[in-house]
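These are the structures, in structure tokens.
Please treat every number below as a calculation from the coordinates, not as lab data. Predicted, not measured: the structure shown is a model, and the values here were computed from it. Cβ atoms are built from the backbone, for glycine too; each structure is taken alone.
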Structure P
Amino acid sequence: MLLEIKHITKSFGGLKAVNGLDLSIDAGQILGLIGPNGAGKSTVFNCVTGVYPPTSGNILFKGEVITGTKPWNICRKKIARTFQLVKPFGMKTVLYNVMVGAFALSPSPRHARDRALQVLEMLHLDDRKDVLAKNLTIADRKRLELARALATKPELLLLDEVMAGLRPTEVEEMIGIIRRIRESGVTVFVIEHIIKAIMALSDRIVVINFGEKIAEGTPVEVSRDDKVIKAYLGSDYVAA
């Protein structure tokens, strides 16, 4: 098991954003996490990546307890993430932005540049390496956010709505990119509201509502679950 989340709860005052959640991810999987807005999905990511310590419960990565570990040390353990709201260094080049991530691996500017260029080529952003980040389209900013995370050479990559705001053709391109990332040996944990995309990508899906898991299974199994249809998908949704 690569990642294990064992009965974690995260409370903010009297609000339980996550309540007794259990889930696990095997190496090489793509696991989807879905649910209504406010269900606690990003809070789960924040607990895994050290932004918030869980109120209770444990998180293990490759068998090691990482509960409460600081974000920079989580990164050194080969866990990386993207954020819903992309905030690059707008007045810096695309290459500079990705080198920031690569410096997590090495203090050498040459090594950081080489790694950044490698990732940019993989994401088809190498022709924009000298463009200021503020001048990128939304789609390219999403790729830049992804590139910065990949520059750290993660074993586990957490993607928080990386397809939000993209046009249908751009969504298809991003699905292809994520599949290539998995094929390169990276395990992927993804939050996404574009249902067709998450269903196409995921090996398994966990559904949460009000911070609690209400379903888990293959995309087809989850899409036919009455609790999921009622809480999130809606009665008009038809499984592919």
Structure Q
Amino acid sequence: MVAAPPTRSPKPIRHGVARAISKLGLGSRTQAGLWVREGRVRVNGCVVRDSEFPVRAGLDTVEVDGQYAAPARRLVLMLNKPRGLVTTAKDEKGRATVYSCLAEAKLPWLAPVGRLDKASEGLLLFSNDSVWAARITDRATGPDKFYHVQIDRLLDASLLAKLVRGAVVDGEHLTVKSARGLRAGVKNAWLEIVLDEGRNRQIRRLLATFEVSVLRLVRVAIGPVSLGKLPQGKWRLLTEEEIASL
């Protein structure tokens, strides 16, 4: 009888200590890097000051301010983003950010899950779970995103077909998963656009290719989770059932 070869334990995953802290949901990588430089982080009992100091997941002990760095409880919230706010924690131009809507709440560190540009409105998710957030924003694993878009002209079947067919814009092939008319006025119309990916200003750039301008753009749902009657500028936590549905 030939003996089976000895099994080898998989090599532990290694991350820089700042990234390891961020993946636990305790803060952004930038914040964690600052804590490291300030001498507030220990690995296996020793102070480290290099953000890229390697940490072996499940083997090394990380402490922040003397407290064991355990994974934070996952939180996900939705914000009804007003127009005029940028989706970033700190803007180099000094513009107001989406975090101004969360400023009075005593919340742990949360990062936006995807983005809405400054002129866009509607449903924006935040979470402290970067792994979950990556699955939500990935085209292969994430849910569809639903937008209501007001354009500066009346709608016709030709435009809807062009949107689904797509166009090459700045070297990128931009398209939509689906598009349909919602309602029309005298000189403009509303349509619903569904995306299964999220590229920078995707809807605006694609419509501009067909000489159509966007008057308003509101994200109304991500998968089965809809904005509902949440007032503009307000937020609420998602339930466990809503998180699971995404």
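Here are some notes:
- Of structures P, Q, the largest value of mean count of other Cβ atoms within 10 Å over residues 94-101 belongs to P.
- Of structures P, Q, the largest value of volume of the Cα convex hull per residue in Å³ belongs to Q.
- Structure from which 2.2 was derived, distance in nm of label points 7 Å out along Cα→Cβ at positions 38 and 222, options P, Q: P
- At a computed -5000 (helix-only ellipticity at 222 nm (-39500 (n - 2.57) for each DSSP H run of 4 or more, over all residues; to 500)), which of P, Q: Q
- Sorting P, Q by relative contact order in percent (Cα under 8 Å, 6 or more apart) from high to low puts P first, with the largest value.
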